[in-house]
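Some structures to go through are shown next.
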Structure I
Amino acid sequence: MIRIENVSMKFDLGIEKNFSLKELLISIFSKKKRKRKTDFWALKDISFNVDKGEVVGLIGSNGAGKSTLLKVVSGVMKPTKGKVTVNGVISPMIELGAGFDLELTARENIYLNGAILGYSKGFLEKKFEEIVEFSELREFLDVPVKNFSSGMTAKLAFSIATIVDPEILIVDEILSVGDIKFQEKSKKKMESMIGGGTTVLYVSHSLDAIKEICTKVIWLEHGKIVMMGDTKKVCEAYYKSQMK
């Protein structure tokens, strides 16, 4: 379903400028202008495969490259080097609510965000009640999203994004959205998708959540794969490294 071949991702941090009066004066009177190194490699030569029906967890410290990898697989970013092959329709849940217009109401954003995700107006009209029911936001339908809490926004976004069972689900920490009741409902919805054969790439800082649903795990640090394979073994190795 997903094939990652020697993928690397470089960012230009854009630090090539003078930050202080002192540095400015030095650059004026110096024959050679000093330049700062601006290249940052978020991913370095990453390769792995995800087969149909697999649930693959991505773990690692903050800045390890997990979210960047999800964006590359989703097609949000094009890798600097390497190749990504995806066979199947992807539903990315990376930045819930990123496609919302904060000035519009929840009702209006259901159609706007649904259109961004590729759903037709007819399909959204048919599924409207189901989306509203799952989101638990019926009394707030005509309230502008700018007045929503982050939890309410995430509830609405999750309810729209999961209205269909995709072939491939890309998930970044979404099981922590909303209150405890909604977190449990989100978890059951995701488990239902997995049970239906959906292939999943899942990022989480919760090792318990990773152990519960993932068939294998990839541990990333500084943009490189440290370890990959059996869920229990990789999670235990990662935990031990963090406790040192």
Structure II
Amino acid sequence: MKTRAFTLVELLVVVAIIALLVSILLPSLSLAKELTRKVTCKTNIRLLQLGNEFYQAENNGWYVPGAADFVANENRWFGSRSGSTGPFVADDGPLAPYLPGSAVRCCPSFKEYLTSFEAGCGGYGYNNNFVGQYRKAPDYSMKTDLTGNRAEAFASTSETVAFTDAAFVDGGLIEYSFCESPRWPDWDAKPRPSIHFRHVGAVNVVWLDTHVTEETMAFSGNAASDYYEGVPADFGVGWFGPDSNELFDLE
């Protein structure tokens, strides 16, 4: 009895079918991996704000400062350094004792970009303009960066941004430890955006009351810059919500 072997044409057809199936399945697998990373990121970013709540509970109601004594440029919410240009020691920041470990400071979808002048924040940015420093409404000109703001100063904690996925565009994506509001608090000008919509076009946001949401980009800015290379919108960096500070400020 003769055994019939596959012909070359039949083998090529099988290979082609397998290649087609792989090309169909790979994007789905990549999407599934990113959705898993997004869930991990949501847990991380909520733990950051929970740590901030523990911090203010032990510090007379003051949230953690985003950059205590910014002129010296030695401190951030996530770490500190000796001198204004060296690397930050990420486990030496004021928030570190209130976190369950260093892993929560690292977004799993941002690991390839974890080198920059603010390495250590791990792809997360703090609402430094209003939460990370003391400012007083209505004109916000009275301020100090030596402390964060008071928890009781915010009219609605469920509608005030605490942390977001963040990045800065300077030739490419780099770490940046603040999520800038759409306007500077005390003058009507736009900062360069730093909210990064990295999770399949969405950004994870934790609010002061510790609930987490996904938001999509509403607008961006700084299409041309004299100081930094690259258009933020091209890298998925911009803002969500209205073109005002109402989701960031005290009111």
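Each reported figure results from applying straightforward, stated rules to the coordinates on display, with no laboratory input. Just so it is clear, the model here is predicted, and its values are computed rather than measured. Cβ atoms are built from the backbone, for glycine too; each structure is taken alone.
Before moving on, here are some points about what is shown:
- Set I, II, criterion distance in nm of label points 7 Å out along Cα→Cβ at positions 109 and 125: the highest-scoring structure is I.
- Computing Kirkwood radius over Cα pairs in Å across structures I, II gives 19.5 for structure II.
- With relative contact order in percent (Cα under 8 Å, 6 or more apart) derived as 27, matching label from I, II: I
- The maximum of distance in nm of label points 7 Å out along Cα→Cβ at positions 45 and 173 over structures I, II, that is, the highest value, falls on I.
- In this comparison of I, II, the computed figure -11500 for helix-only ellipticity at 222 nm (-39500 (n - 2.57) for each DSSP H run of 4 or more, over all residues; to 500) is attributed to I.
- Between structures I, II, the greatest calculated value of distance in nm of label points 7 Å out along Cα→Cβ at positions 85 and 197 is seen in II.
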